[in-house]
Structure formats: structure tokens, C-alpha cells
Structure 1
Amino acid sequence: MNEEKIEFYKGPAGGWGALNSVKNALLAQNIPLKGAKTLLSANQPDGFDCPGCAWPDRNHASTFEFCENGVKAVAAEATARRAGPELFAQHSVSELAQQSDFWLEDQGRLTHPMVFDAASDHYRPISWDDAFALIAKHLNALPDPNQAIFYTSGRTSNEAAFLYQLFVREFGTNNFPDCSNMCHEPSGSAMRPQIGVAKGTVELVDFEKADAIFIFGQNPGTNHPRMLGELREAHKRGARIVSFNPLRERGLERFADPQDKLEMATFGSTPISTHYFQLRVGGDLAVIKGMMKHVLEMHVERGNVLDHDFIAEHTSGFAALVHDLEMESWAVLEQESGLSQAQIRSAGDVYIGAKSVIACWGMGITQHAHSVATIQMIVNLLLLRGNIGRPGAGPCPVRGHSNVQGDRTMGIWEKPPAALLDKLREVYGFEPPRQSGVDVVGAIEQMRDGHGKVFFALGGNFAAATPDTYETWKALQRCDLTVHVTTKLNRSHVVHGREALILPCLGRTEIDMQAGGAQGVTVEDSMSMVHISKGINPPASEHLLSEPAIVARLAHATLAAKSRVNWLELVKDYALIRSEIEKVFPDFFRFNERVAKPGGFRLRNTASERVWANPQGKATFVAHPVPRDTPSHKARERVRDKLVFTLLTTRSHDQYNTTIYGMDDRYRGVFGQRRVVFIHAEDIRALGFKDGDWVDIRTVWDDGQERRADGFKLVAYDIPRGNLAAYYPETNPLVPLSAVAANAGTPTSKSIPVVLELTLVQAAAAQ
């Protein structure tokens with residue numbers, strides 16, 4: 001454990017700090033040689049897809065196609081440590097539940113399927129056949145298939161996801177909560193009706209052609225480090241990079257490419273952002289609206305700013321948008337964005353001056369109450385100058401998990417389109433359920449209320465990733481059975497139902513040997529590229545099964561002779577699964593042939609062709625008011641005697657989603673600790689507190705339920721006044737289950753109204 005300290009980090013993103021972190025990650029997992037060899041196959045045509053983020057691969061021109069945080073993910077999977085039956089014999093579940101999230105995952109790879117024994121409060125080994133029989137018994141005993149819930153992680157391959165959705169729908173439900181519900185659901189909800197596709201339109205090559213790149217609510221230095229290479233090259237050729245983020249993030253400021261010998265030898269770096277705007281948390285919609293207002297005013301003043309030909313031919317709703325923008329007040333835009341009119345206009349000038357513009361965004365946009373509206377405003381901005389459907393331009397939502405986009409493409413969606421259900425009926429001869437299922441929040445509510453009896457998770461860490469932590473835990477504990485397919489021990493395995501199973505699976509880096517030989521799986525990245533992934537390491541245990549094999553054997557055990565699908569035959573050779581995918585999804589024609597080519601193939605994206613597959617048959621401008629009734633607005637109206645802050649939850653640099661690799665956040669200067677809250681120095685003084693004081697955080701909500709997270713150290717930081725930032729999952733208890741994005745249902749983890757109070761011990765000392 002490193003020394004606990006707060007110390008300003010002087011270096012750039014990447015550079016020697018990243019190389020040192022890579023070394024430490026491999027040493028920590030006792031795999032210096034094995035890990036280094038494994039990394040040479042990361043994101044290569046004949047290797048495996050990194051189990052980290054979904055950033056695409058660049059033509060595999062480099063031997064080193066991995067980043068610092070990808071190394072941490074690979075090292076954690078390829079670790080020499082094992083969490084076998086001995087661990088569970090030594091520790092009761094109650095004892096395991098007292099350990100930290102970091103400790104649980106740090107025990108290493110799971111080796112055997114395990115079943116919870118209530119009498120002893122221990123997990124004990126179980127055979128695979130008995131495990132599948134137990135699940136099938138519970139599922140088949142349900143009076144209603146909708147009492148079962150099937151969660152999906154974004155690391156699940158296309159092959160596993162396809163079999164999973166086929167099995168679950170033949171079983172009889174669309175209860176498919178997935179990690180999309182917690183991250184980019186608003187992106188799809190916004191763009192699908194607006195431009196006819198639910199994902200970005202750009203390709204990686206577009207970053208070489210863009211004149212300007214706008215980045216909203218995203219921290220690529222930690223969350224998508226390989227993106228920094230594209231931004232670095234764009235900056236060097238003169239592209240403008242405009243970043244909007246409440247926090248000063250090192251990866252958006254400067255980057256040293258570890259593969260650039262000169263930069264490393266001279267301790268140099270390359271600037272990233274040419275313009276950096278620290279707006280208020282949730283102020284993005286106001287900023288974008290202000291930029292559009294400026295664009296219109298400049299068009300009136302000097303003409304030829306708008307792309308009238310594009311607007312006339314390809315769009316609808318323009319007149320209504322113009323009227324809305326003309327009526328908008330600059331005073332409101334300034335107040336709600338936290339930026340001055342001059343700053344907003346300068347960002348607008350960059351947009352006007354660029355022939356081709358890409359707009360990127362992450363969860364700093366999607367996890368707000370008004371996220372769908374904000375994304376539609378981003379698309380509006382792009383449409384004003386025809387920045388969709390031509391080189392170097394378009395919307396680019398940057399996904400987190402390596403195959404979260406592919407899972408949705410495969411049908412993992414609680415609201416399946418009728419065309420998919422019709423095709424399943426045609427091909428497989430059963431009537432799929434037509435009723436929409438539950439998303440993540442709906443699943444928690446259903447389990448909490450006693451209507452969800454069986455919870456099955458294909459990957460992920462549901463107990464730690466979800467909002468309103470203690471409500472979620474109560475919900476899981478009310479289930480008759482909880483099942484988790486996983487590689488490592490995590491919080492979800494110690495917050496369990498009356499009966500519980502842990503099913504260990506192969507990792508992305510491991511050889512998947514089936515009857516037909518070593519298998520590869522496919523994934524889809526953030527830019528619609530589908531490619532193959534093949535592991536190179538021997539499995540961590542001879543008792544592991546692949547995710548497709550687990551799904552197939554479960555389906556066989558549950559559906560038996562009722563199903564026309566030969567489940568066990570399909571997993572002998574995954575090419576057979578891909579042939580089934582081809583039957584259901586037309587865009588996957590000649591799937592096996594096309595994916596065999598190095599780099600794979602790109603799925604058709606109609607909006608990138610200026611074909612608008614929405615009811616209007618045109619890209620649609622959508623006007624939205626600047627939100628002035630957010631939870632924080634309402635909280636400040638109710639609580640007048642205390643300072644109400646807007647809290648955003650975020651990752652540390654030693655973290656990927658809920659997986660914590662270490663206790664440092666190097667770029668933000670936090671070492672050896674995680675229970676910190678970033679706050680403006682003037683806000684510390686306004687509270688009458690001191691930098692380094694310990695505080696408790698309490699949510700301000702209107703349902704009478706107390707939500708708090710205690711014991712956080714105040715850290716003075718460059719963040720707008722009235723805003724706070726702290727790490728999740730530690731702060732997930734503060735996110736109410738009812739705090740969700742309008743028209744998307746995503747938990748609003750980036751905008752929680754809270755108050756700060758000195759911890760009891762420190763408060764007593766101060767008296």
C-alpha cells in the first residue's frame with residue numbers, strides 16, 4: 001500500500017509515469033515475463049481484444065497496441081494469483097463481506113464453480129452439471145418467466161450475447177438489464193429518433209481529417225487512453241481540440257506518447273486541448289445552445305455560415321430550432337453553464353472556422369437528468385453545418401466496455417424491436433415475448449418488491465456498479481437465487497440471494513479450446529468495427545468454461561427438448577454461432593468470411609451515408625429549453641440554511657468501472673487512498689472547513705430516505721464553485737434509485753445534490 005498523500009502531479013498523461021505503472025502492474029500480479037508476452041498480442045489481428053475500453057484499433061501498424069490502463073486489465077486477468085476452494089473454506093461469506101472491493105478482486109482468478117451453503121455461511125465447490133441443474137430448477141419453477149432477470153456485462157462477446165438473448169427469449173422474457181442502461185443508453189435514446197442510428201457515425205480515419213474535435217464530459221487519459229494518440233496527432237497537424245469538463249484533466253491538457261523515443265528521451269509532451277472550458281457540472285446543454293445561438297447570429301451578420309443546402313435536403317425542424325434559439329437569453333446561458341458569453345462565443349467561432357467537426361462525449365454527458373436533450377443538442381450543432389455524413393465529421397459517443405455496443409447489436413435490449421422478434425420466430429420457430437422487459441433500475445425495483453426471484457449476471461459487478469447501493473443490496477438478498485458468471489471475486493458474490501452460485505469463466509486473454517479446436521470470439525468497438533479476438537494464455541484453471549459454453553449448457557438444461565436449437569452442437573465451433581447470427585441480422589452477411597480478414601469489417605451505418613432511418617426520413621432538429629429544474633435546483637430551493645453542492649462521481653486512474661487496480665489517482669495527485677472529495681478552495685472556506693478536513697456527504701432528495709457516505713477527506717482542487725467530485729463505487733449509495741435520465745432511465749450519477757458535514761469525530765474536536 002502506498003503512502004497516503006495529496007501531491008500535485010507535474011508530469012503529462014502517458015510518458016514515464018505510464019511506463020512505471022505498467023511495470024508495477026505486471027509485478028503486482030507476479031507475471032513480469034508472462035504479462036509482457038501477453039501484451040504483445042493485445043489488440044493484434046491474431047491476438048485478443050483488450051478487455052478494457054472499446055476504443056478501436058489503428059490498422060495494427062504498431063507492435064504495442066495497448067495503453068497503461070489496458071495493461072492493468074490484462075495483468076489482472078493473467079495474474080498468477082488464484083481464488084480457489086481453499087479461499088472459500090478459510091473465509092465465511094460474512095467475513096468476505098467485510099473486506100474491501102480491492103481486496104476481494106486482488107485474491108486472483110476463480111478456479112471452480114461454487115455454491116453458497118447457508119448452514120455454514122461458506123461457498124463450497126459444485127460440479128458444472130449440478131450448477132446448471134440448480135439454475136434450471138429455479139427457472140422452470142417460476143410461475144412467470146418475467147420473474148427472472150438476466151444481466152449482461154459489456155465484456156460479453158457477440159457469440160455469447162447472441163446465444164444469451166436467444167435462450168432468454170425462448171425461455172420467455174425480455175428482462176435484459178445491461179451496462180448500457182448505466183452509461184450510454186441516453187446516446188441511443190437521443191440519436192435513434194434524431195438521425196436513425198443509435199451509435200456514432202465516425203470511423204477512426206475521420207480523426208485524421210477533422211479540423212476540430214469537440215470533447216464533452218469525457219476523460220480519455222484515464223478512460224480511453226489510446227484515444228490520446230489520435231488527439232495528439234490531430235493537434236500536431238493543426239486541428240483545434242475543444243474540451244468541456246468541470247475538472248482539469250491531465251489527459252486533456254498534455255500527453256507524452258511512450259512510443260515516441262524523442263518525447264520520452266527529452267521528457268517532452270504534446271499539448272492536447274487548444275481550448276479548455278471548465279463549465280459547471282451539467283452545464284453542457286446551455287453551452288451548446290449558446291454556441292448554436294452564436295452560429296445563427298454570425299450567419300445573419302456575415303452569411304454562408306450555415307449549410308443551407310444540407311439543411312434543406314436532409315433535415316426537418318430547423319425553423320422551430322431557430323425560433324427557440326432567438327428567444328433564448330444569454331443571461332440564462334451564462335448562469336447555467338458557468339461560462340461567460342465571450343467564452344461560449346469563442347467556442348462557437350472554432351466550430352464556424354472548421355470545415356469538418358467531430359463531437360465526442362462520455363458519461364459526463366449521459367449520466368444527467370437531461371442527458372438525452374443534451375445529446376440531441378450536440379447533434380443539432382453538427383447538423384447546422386452538415387457535419388454528419390462526410391469525412392472528418394460526425395457524432396462520436398465513446399463507449400466504455402469493450403463490447404457494450406456489440407451486445408446491443410446482438411439483441412441485448414429490454415425493448416427489442418419488432419423486426420428482431422419476428423426474425424427469431426421465423427428462424428427458430430418459437431413466439432418471442434413482445435412485452436418490454438426491465439432495465440437496471442427496473443430490475444432493482446422488481447427484486448426489491450419481491451417480483452424478481454432469479455437474478456443471473458453474465459459478467460459485471462452488479463452490486464457495486466448500481467445506484468442506491470443499500471437498496472440494491474436489499475433487492476439482491478430478496479432473490480431466491482443469484483448467479484454470477486465471472487473471472488474474479490467481487491462485491492456481488494457476497495451480496496447474494498437465498499441460494500447463490502459463482503460460475504468462473506475464461507478470460508479474453510485465454511485459449512478457448514472446444515471440440516472444434518481453439519476458438520475466437522468477436523466484438524464491436526465504438527466505431528462499428530467487428531473483429532475477432534483469440535486468447536493466447538492457458539486457462540487459469542481446467543475447471544473454467546467459456547461464456548458461450550455456459551450459456552449453451554444452461555439453455556440445454558433449462559429448455560431441454562422444447563427447443564429446436566442444438567445448443568451443445570453450436571459451442572463445438574463458434575463459426576456455427578456466427579452462422580446463426582447471420583441468419584438473424586442481415587448486416588452480418590458472410591460473417592465468418594468477413595471477420596477472418598485482419599481488422600474485421602465495419603457494420604453499415606446509415607446516418608454516415610446520409611440515409612436517415614427514422615420515421616421522418618430526415619435528420620431532425622430538436623429544440624430543448626435550458627434545464628432550470630434539475631435536482632440541484634430543486635434541492636437549493638428546499639435547503640436554504642446549507643450550501644447545496646452538485647456531486648459528480650468519477651473513476652480514479654487506478655480503476656476501470658468498478659474494478660479497482662490500486663489506490664492511486666496519479667493525474668489528480670491522490671496517492672494511497674480513495675475516500676476523498678474534490679472541492680474548490682473558496683467553497684472550503686465558505687463552509688468554515690479546512691483543506692484536509694474529514695466530512696460526511698449526505699444526499700438532498702425529496703423521498704424522506706437518508707442517503708449518506710461518511711468519512712471523506714476534503715481536497716482543494718481546480719473545479720467550479722458549487723461542484724464536487726468523488727470516486728465510485730464509494731459514493732454510489734448517494735445516488736437515489738429514482739434519479740434517472742428522462743427518456744433513458746440511466747442513473748444520474750454525475751449530478752447528485754448533496755451537503756457536506758464534518759464527521760462526528762472531527763466536529764467534536766472542533767467544538
Structure 2
Amino acid sequence: MLLEVQHVRKEFQNRTHALTDASFSVSQGDFVSVIGPSGAGKTTLFRILNGSLRCDGGAILVNGVHFESADRRTRRAIQTTIGTIYQDFALVENATCRQNVLNACLPDMAFLPAVCGFFGKERVAEADALLERVGLADKVHEPVKNLSGGQKQRVAIARALMRHPALLLAAGSVLGPCHRAADFRIAPGHSAGSKADRSHEQPQSGAVTRIFQPSHRSEPGCRCAGRPGGHPGGGYPRRRLPPSGGSAMTRSSGKRWLRTLALFLLLLAAARFTDCSPALFWARRSHLTDLISAMLPPDWGYAPRILAPLLATVQMSVTGTALGSFLALLLAPLCAENLHAPKPLRWTLRLLVQVLRSFPTLILALLATFLLGLGTFSGTVAITVYTFAILTRLTYEDIESAELAPYHALCAMGAVPAKVYWRAVVPGIAPSYFSNVLYLLETNVRHSSILGYVGAGGIGLLLNEKISWLEYGKVGMILFFLFLTVCVIEGISSLLSQIIREERSLSPLGKRLLTGAAVLLVLVCTLSLQPPDFSHISPRAVQAMISGLFHPDWAFFFETDTSGLGYLLLETVCIALVGTCAGTVIAVPLSFLSTPCLMPQLPALLFRVVIMAIRSVPFLIYGLIFIRVAGPGPFTGVLTLGVCSVGLLSKRFTEAIESLDFRAYHALESMGVPLLLRIRYAVLPQLLPALASAVLYRFDVNIREASVLGLVGAGGIGAPLIFAMNHYKWSEAGAIALGLILLVWCIDRLSVSLRR
């Protein structure tokens with residue numbers, strides 16, 4: 001007997017009895033159709049048979065082997081003999097048709113060739129033959145996401161047949177015109193004269209009917225009966241076609257390998273330019289462990305002294321984020337091309353945004369202190385400007401990619417475009433907008449915690465003081481409070497994100513209370529701000545600053561030696577590039593380890609706590625820590641940005657993984673594909689666009705952060721810029737600022753071209 005199902009039961013946690021007593025058998029050549037209304041338990045039975053779900057009772061025998069009670073290796077071996085055609089297809093949308101079919105070969109391959117994608121010419125030829133057999137010969141290299149529903153179904157059929165299955169499970173009417181009422185089939189073939197076995201279902205579950213139809217009998221011994229189209233005894237195509245392309249590697253894959261090689265060589269050159277030395281870091285690792293040991297345990301008695309500066313830091317973050325977000329929402333439509341704002345206004349605003357987003361918050365805060373005096377007001381202004389610049393860019397990009405048919409329809413009725421924007425455009429971009437606001441709020445907490453270094457208030461002044469005095473126990477206490485703050489913001493952000501995505505519902509009263517609480521918090525933070533101090537500001541000094549910034553030192557701008565602007569900008573780019581790549585390499589596996597849908601709950605939670613701890617430390621503090629390990633120079637900057645990238649990229653990657661479609665992942669799991677290969681072929685192809693976008697954005701951020709790491713001796717353009725500003729060399733500062741603006745613009749253009 002090929003398959004025996006004996007008294008299978010399944011009850012879910014909500015006490016729903018999906019199956020109570022399902023029993024039937026399938027012999028070689030049998031063709032079984034299972035029909036029933038929605039909710040009858042068909043999908044549950046389907047998942048139990050392919051191994052993606054375990055039953056609560058009964059037995060399933062495949063060729064006489066107990067499937068449910070078998071050990072892991074035996075169970076996986078049985079799964080490799082079962083082919084599955086899913087009703088929702090469970091394909092990797094970003095992968096090609098050929099790649100989806102070849103994924104069926106993964107259980108039979110060694111780990112290294114499977115990871116590298118070396119399937120061999122014979123397997124590639126067989127996959128192409130199957131695609132030709134189902135009428136998709138011209139779609140071999142086409143991404144699945146570009147296919148119609150029927151074409152996707154045929155790719156799923158070809159993938160199942162690629163396994164040469166002894167048992168074929170097909171959800172829906174995919175095996176031919178016979179049995180149109182069937183919801184899923186168990187093939188191959190059937191025996192004439194067979195009859196349905198007895199079954200008992202509870203009334204609330206609906207009845208699951210098993211029907212054995214004596215038509216379209218397949219030839220004995222045929223592995224797979226009934227090819228698509230309903231031809232009797234068709235089976236899967238056994239012939240093997242020679243590779244039509246001459247090689248298994250397509251031109252696109254060749255170009256991809258060349259780009260990867262070019263990036264690797266560029267990375268090596270950048271690492272050499274920045275004097276990266278893992279051996280030096282390993283030799284001096286004791287300096288890092290000693291420093292961490294000095295911070296643990298924290299000085300608990302110092303906690304009351306931290307509260308006031310910490311509240312000032314949170315105050316600056318909340319107020320700056322709220323004001324910058326509101327301004328971005330107001331002005332973003334004037335920057336979007338598809339809303340047809342006057343072109344001079346649009347390009348002026350875009351230029352302003354591009355200039356402002358070129359500078360990190362520390363530089364903006366330093367400029368604010370020259371104009372508005374010392375204190376939290378200057379820090380709030382810096383956070384506001386930074387948030388406005390970043391969020392305006394993200395928002396008008398969302399507007400340009402949004403569906404604007406309702407907007408144009410209302411405008412055609414004679415409605416004022418400004419009103420239509422708030423009623424027809426803002427609701428569509430609201431989820432993305434609020435997600436970006438919450439992300440920037442967390443980022444701004446870290447940024448505002450170091451603004452005290454330039455006199456802009458907050459906890460940064462206290463942190464700088466204790467590090468300078470080597471009071472590491474108090475430094476540990478400050479960092480612990482920052483960690484708690486990040487945890488609170490993370491929890492609030494997670495709750496609000498669920499509400500925004502409508503994963504958690506609120507009553508109208510709850511929504512009003514939540515909105516009122518948010519508005520009240522912003523008002524309290526704004527009204528309690530320290531007013532600006534203009535007493536020490538000289539109009540002549542302000543005029544000199546503005547004049548110098550708009551009349552840069554061209555001699556310094558075009559200087560070509562190691563102290564010139566070009567060399568310093570190149571060093572900044574190399575620091576950001578190597579740091580971003582190093583952080584990405586660590587962040588990718590860390591994000592998978594912290595994802596509950598791929599890992600057990602407890603390890604995932606522990607890794608999430610580690611990621612939050614990494615994110616809670618400001619980048620300038622990492623610079624001060626690593627400079628005691630690697631010494632002054634660009635290598636310290638690489639270590640700093642690498643660790644910062646780990647924390648922030650892990651968060652973005654984890655969120656991207658949790659939003660993926662895992663149907664293809666579970667389909668490979670039912671084939672017996674190991675975990676790492678399931679991630680490689682079902683998760684990574686979907687994740688790559690989000691991963692690339694996050695990495696490019698992080699590289700853009702690292703360029704700005706690398707521009708101030710020179711403040712702690714970590715190389716780059718930061719030290720000359722801050723030195724020039726502190727010594728009122730505004731022409732030199734203007735030259736550096738112009739170079740930084742051009743650098744960020746070039747990186748931005750490169751990022752846009754890579755996204756296309």
C-alpha cells in the first residue's frame with residue numbers, strides 16, 4: 001500500500017476539530033479526490049499528508065513506514081518522495097521559473113553546491129524540458145511575479161514533477177478536467193472499483209468526502225498519473241533536452257557575478273586604504289573587554305543624577321521629531337513630480353532638502369549653537385531640521401509611487417488640490433509615513449544623546465564628562481538608561497505599528513485617547529523647552545559665518561595632498577563603505593536568529609535584546625570605545641560604523657523578514673529541504689530588494705556619521721570640519737560643507753541607479 005491514513009485527528013488551539021476520524025488508503029495507480037465545503041478540513045489534511053503539519057492522533061503510513069512517528073531523517077526521506085502542488089502555488093516570486101523548478105532538487109544536493117546554485121546541466125535541462133511540457137518554454141528566465149495565475153500554476157506543477165514523486169498531492173483542479181469538484185487530489189491513478197472508506201466528522205467541521213473515480217486510469221508503474229491537460233497516463237516528461245542556452249549560467253547571472261566580484265575588489269581596496277587590521281583588533285581585544293568590565297556593574301547610586309538630562313534628551317527628540325514630521329508632511333507634496341507643483345518651487349525645495357540631509361545632527365547642532373546659543377533649544381532645532389530633511393525625501397518618494405487615481409478623480413470634480421491631498425493621498429501613504437516617523441524617533445533619541453558634546457544640551461554633556469574622567473561605572477549607568485529608553489520606544493513603536501497596519505484594532509474612543517495622549521506629550525515637550533539665548537550672539541559674527549559658508553576656500557577645495565579635501569572625502573567614503581559591508585555581513589544572520597517565525601521564541605527574544613542593546617549606544621560613544629582598542633585613525637571609524645550598522649540593519653532586516661510571504665518556505669520544508677537551504681532559496685530572494693534598500697540607506701547614513709567621527713580621532717572629514725567651525729574658519733568650513741554636499745549627492749545618484 002502506497003499510502004494509508006488511519007483515524008487521523010486534528011484539533012487546533014481554539015478547540016476547532018478540523019479532523020476527527022479520517023481514514024482511507026491509496027495504492028499504486030490510485031487517483032483520489034477529496035471534496036468538501038469550505039472549513040471541512042481539506043487544507044488541514046493536505047498539510048498533514050505533506051508533512052508541514054502534525055496530527056493529534058491516528059497514523060499515516062507511507063510504503064509501510066509510520067510517517068508521524070518516524071525520526072527526523074526518516075521523515076525527511078519520506079517527504080522527498082512526495083510532490084505537492086499548492087493551491088496558492090507557494091512560489092518564490094522574485095525568482096525565475098527555472099529557479100523555482102530547480103528548487104525541487106535541493107533535497108538531493110550536497111550543501112555547498114546547493115548554496116552556490118550549482119545544479120548541473122542535466123538538472124537544468126530537465127527543468128527546461130518540464131517548463132516546455134507545460135507550455136512555458138518562452139518563460140524560463142521570466143520572474144514568477146510577472147506571470148499570470150494560470151502560468152504560475154503550471155510552474156508549480158513542473159516543480160512538483162521535478163521531484164519524480166511516488167505520491168503527488170495537488171490542491172485544486174490542477175490535474176485535468178476530470179473531477180472538477182475536487183478540492184485536492186492524491187495521485188497517481190486509482191484502482192477501478194475502489195470505494196470511499198468510512199469517515200466520521202463532527203457537524204461543525206463539515207464532512208470531508210473521499211471519492212475514488214474509475215476513469216482515466218494510468219498505466220501500472222507510472223510514477224505520476226494525469227499530466228496537466230487531463231491526458232491519461234501522461235506522467236511527467238522523461239525525455240531530457242540538451243541545454244538550449246549552451247550553459248546553465250545565463251547572461252544575467254554572469255553579470256551578477258561580475259558585479260559581485262567588482263564590489264568585492266572595491267571593498268578590499270577600501271579596507272586597505274583605511275588600514276583595516278583584524279589581527280590588530282584581535283591582539284588588542286583585551287582593551288575592549290577591560291573597558292566593558294569597567295562599566296559592569298553600573299553605578300546604581302548615580303541613577304538620580306541621570307534623570308533630568310535624560311528627560312531633556314527625550315524632550316528634544318519628541319519635539320524635534322514631531323515638528324520635523326509635520327513640516328515634511330506639509331512640504332512633501334510640493335516636491336513630488338506627480339502632483340504637478342510649480343517646477344521652480346519643486347526644484348528649490350528638493351535642493352534645500354538635499355543640502356540639509358547632507359549634514360549629520362551634530363554639525364546642525366553646532367551651527368544652531370552659533371545662531372541660537374547653547375542649550376536644548378539648539379538641539380531641538382537640529383533634530384527638527386534633520387527629521388524634516390530625511391522624512392521629506394522619504395515622503396515625496398512614497399507619494400510618487402502611490403496610486404493617485406482617487407486624487408485625479410476628485411481634482412477633476414473641481415476640488416482644491418490641497419484638500420484632495422489630505423483626503424486622497426495622505427491615507428494611502430500613512431502606514432509608511434508613520435513607520436518612518438517611529439524609526440526616526442528612535443534614531444533621534446540616540447542623536448540627541450550626544451548633542452551635549454557641542455553644547456546643545458541633553459545627556460551628551462554628562463556622558464562626555466564621565467568618559468573624560470574615566471568614571472566607567474557611571475558611563476555604564478547612563479548607557480543602561482539609554483537602553484531602557486530604546487526598549488520603551490521599541491515597545492511603543494511596535495504597538496503603534498500594529499495599529500497602523502490594522503493588525504490590532506482599537507475602538508473609536510481608544511483612537512481618540514491615543515491621539516490626544518500623543519498631542520499632549522508633544523505640547524508638554526514643546527512648551528517646556530528652554531528658550532534660546534541670544535545674549536552672546538553677535539550679528540557681525542553671524543554675518544561672517546554666513547559670508548564664509550557662501551564663499552568657500554577654493555584653494556583648500558582643490559588641494560590634492562593627504563590634508564586636502566579630496567583625500568579626506570575619499571577616506572570618509574572608504575570608512576562608510578567598509579563599515580556598512582561589515583555590519584551587513586553580521587546583521588543578516590543575526591536578523592534571522594532574532595525572527596520568531598524561523599527560530600524558537602526564547603533564542604529569538606534573546607537575540608532581539610542583544611540587537612536593542614547594540615542600537616541603544618550612540619555612534620560617537622562607540623568611537624570613544626574603539627579608539628582605546630585600535631588607536632586613532634580610520635580603522636576606528638570602520639569598527640564604529642560596523643557595530644552601529646549591525647544594530648540598525650538587524651532591526652530593518654528582521655522587520656522585512658517578518659513581512660515576507662512564507663508559503664514558498666513551507667513548500668520547500670514539506671519537500672525535506674534543510675533550514676539553511678530554505679532560507680537561501682525561499683527567503684533571501686524575497687528579502688534581497690528590502691535588504692539592498694536598507695543597506696543603501698544605511699550607507700547614506702554612514703557617510704554623514706563618518707563625517708563627524710573625526711571628532712574622536714576616527715579619521716575622515718569630521719575633524720577638519722569641526723576644527724574649522726570652532727576656530728571660525730568659515731571659508732574652510734564652507735569648502736568642506738560643499739564637498740560633503742556633492743559627496744552625498746553622488747552617493748544618492750548611485751543609490752537611485754542601483755535600485756532601478
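Only the coordinates and a few stated rules stand behind these numbers; no lab work does. None of the values given here were measured: they were computed from a predicted structure. Cβ atoms are built from the backbone, for glycine too; each structure is taken alone.
If FRET efficiency 1/(1 + (r/R0)^6) of positions 384 and 504 (r between Cβ atoms, R0 = 35 Å, to 0.05) is calculated from each of 1, 2, which structure is the one that comes out at 0.10? Label of the source structure: 1. Given a value of 24.6 for mean count of other Cβ atoms within 10 Å over residues 376-383, calculated from one of 1, 2, which structure does it belong to? It was calculated from structure 1. Looking across 1, 2, the calculation of relative contact order in percent (Cα under 8 Å, 6 or more apart) that yields 14 traces back to 2.
Consider the structures 1, 2: one of them gives 19.1 for mean projected area of the Cα convex hull in nm², for residues 488-743 alone as calculated from the coordinates. Say which. Comparing all candidates, it corresponds to 2. Matching task: 6.7 is the computed value of distance in nm of label points 7 Å out along Cα→Cβ at positions 168 and 368. Pick the structure from 1, 2. This figure was derived from 2.
In this comparison of 1, 2, the computed figure -10000 for helix-only ellipticity at 222 nm (-39500 (n - 2.57) for each DSSP H run of 4 or more, over all residues; to 500) is attributed to 1. Taking percent of Cα pairs over 54 Å apart as the criterion, the top-ranked structure out of 1, 2 is 2, with the highest value.
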